Structure I
Amino acid sequence: MSSDVTAMLQHFGWLVPLVAAAVSAGLIFILRPILQRYALAMPNARSSHRIPTPQGGGLAVVAGTIVAALLVPDAFGSPVTSTALLAVFAASIFIAMVGAFDDVRPIAVLPRMLLQAAAVVLVIALLPADLRIAPMLPWIVERALLAVGMLWFVNLVNFMDGLDLMTVAEIVPLTGGIILIAALVGMPTDGILVALALLGAMLGFAPFNRPVARLFLGDVGSLPIGLLTAWLLILLASRGYWAAALLLPLYYLADATLTLLRRLVNGEPFWQAHRTHFYQRATDNGLGVGQVVTQVFAVNIALVVLAVTTVAASSVWISATALVAGAAAVGWLLHVFATPRNRVPPTEL
């Protein structure tokens, strides 16, 4: 690990998540009465909640992430001057604005996707020119694939954010895993700052989103969280840790992608809201919200262990074995979620 990264983690790395959590929680206290009035998520046949609940808590998460990542280093005499990081934050703010508008007044599918794509293209365009993940591909083809992948990740985080604490149970282990890997073998300082800040901001949001949730992220949160997380995974994969970059988000990737493919095969309008993700089927099949989220969190912790192992071992065979083990763990969880069981009295959400 580079001396710069070591110094950053030792001097103020611990403070970044604390500031992010404090900003996130503080803003939620301020904004929640406003969101209660203007941004209520009303229950419908496809939702998992049964009482009107304010959405838009993601605004505080995004603000906490950006404020902590920029101001804490500046306070210690290490101001952030990275054009790429500032562009990522600009894209995150833009896509959060798109999500905020969509939360209040839904945007049609095509313009919504075009606006999201604009944010993604900005991030991909400002990646270092020599950053490569699949050098066997032409550079322009690789960048196009990264853009498509990032756009999909932005939307899959949005699709998966449909249950209390679900995105917390995904993003907290994922960012924690990236921080552990950075502590072992290093990572660009920009990426470490974002991982630390996003981890803290999500923890600041978590008490308000635990069952029964008093606040939802909304698109204003899920879209930029997807963008930032996809960018972190690209940075991780570009350093050769492709197995870790696949393992850390594997549950979200599997649930969202398999659900999309199933809907495409069945000829369903995949762009419309629905209740057929595996985690949604789990609650329909009799599992409580707490049970679902706890099992997702536990599998994600296992995926973090496997991801860190692939980095520490630096062996193709160990990476392949870890991927198989991770796929088996996620496959088992999806099977559990899809299996009907005796119904339990539903928790009032």
Structure II
Amino acid sequence: MGTRTAVVGASGYAGGELLRLIDGHPMLEITALVAGGNAGKKLGQLHPHLLTLADRPLLDTSAPELQEADLVFLALPHGAAADVAASLSSDTLVVDIGADFRLDDEADWARWYGGSHAGTWPYGLPELPGARERLTGATRVANPGCYATAVTLGLAPLLHAGIADPTDLVVVAGSGTSGAGRTPTVEQLATEVMGDLSAYQVGGSHRHIGEIRQALRTVADGEVSMSFTPMLVPMPRGILATCTAKLRPGVTAGEVRATFAGYDDEPFVTLLPDGQLPHTAATAGSNSAHLQVVVDDDPGRAVVLVALDNLGKGAAGQALQNANLMLGLPEATGLPINGIAP
């Protein structure tokens, strides 16, 4: 018998991706599928692609099976995870895929999300310097957001090396429609999205900005300032982030590329060969992030391109990566490195 595992929010996109990955994990056993609003339905009604779990019933959060789990993933809307987490035993391992426990500062939480700050858990981006040590053996972990994962992976090496100005960062990132979740809205209708490319929450209003700044401050020598423009792309899944940073005078292209050598031994982060650009399709279905870095000589800026699956390394895959560390398992257990194509 493997580690008894529950997914709360099993009816959503991230919850469904978690179940797909957990079902193939050799050390985990799915014991509870929780989806309050869809309790009583069979999983196959909402996730017909999960054939091996199709007949499993969706449970309410009061189900005793949830309390019996050794490991719980919370795939809930922001602000909804704290109450469920509080109801669980302190011995239960919990990974929150939402934002409830990501931010350190109460004022930041109030600015970006509003309401009461639930607290702070270890931040689950293992590739950040020193993060893996904090995550290994932890009982609670806050999973990063999808945009935050892409941007932080792209800019952290430059800031950690001190070769880029942390107060002059510009990011334009496009995400597939699954990043907005499964709750139907007019803006997410296929009629509205297909054949269109649009920006949203322009001018520093996207919630992930606070999280990204917090993550980058841990590696930068000084305060971080960033202009971030998100875009909605007519595809189901994937993120492509174009991250630029002003380089210190005299920094060469070779020095810029060398700062990414820290990813050489990372199983899920790959700096592509010179001239090869990241594609979102190449990361689909995987827990991988593909990077490329070039220097734009005229403005003296480094340009880092990052592609990942927002439901993989941006959500469910990263959550499982963190759970492996919490359980003391090899980090890549049950996680695909290769994407699917075409």
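Have a look at I, II and say which one yields 3.1 for distance in nm of label points 7 Å out along Cα→Cβ at positions 40 and 160, as calculated. Attributed to the structure labelled I. Taking percent of Cα pairs over 15 Å apart, for residues 184-239 alone as the criterion, the largest value within structures I, II is that of II. With helix-only ellipticity at 222 nm (-39500 (n - 2.57) for each DSSP H run of 4 or more, over all residues; to 500) coming out at -6500, pick the structure among I, II it was computed from. The read-out was computed on structure II. Hey, relative contact order in percent (Cα under 8 Å, 6 or more apart) derived from one of I, II reads 25; which structure? The read-out was computed on structure I.
Between structures I, II, the greatest calculated value of mean count of other Cβ atoms within 10 Å over residues 32-39 is seen in II.
The numbers here are math on the coordinates, done by the rules we state, and not lab data. The structure displayed is predicted, hence computed values, not measured ones. Cβ atoms are built from the backbone, for glycine too; each structure is taken alone.
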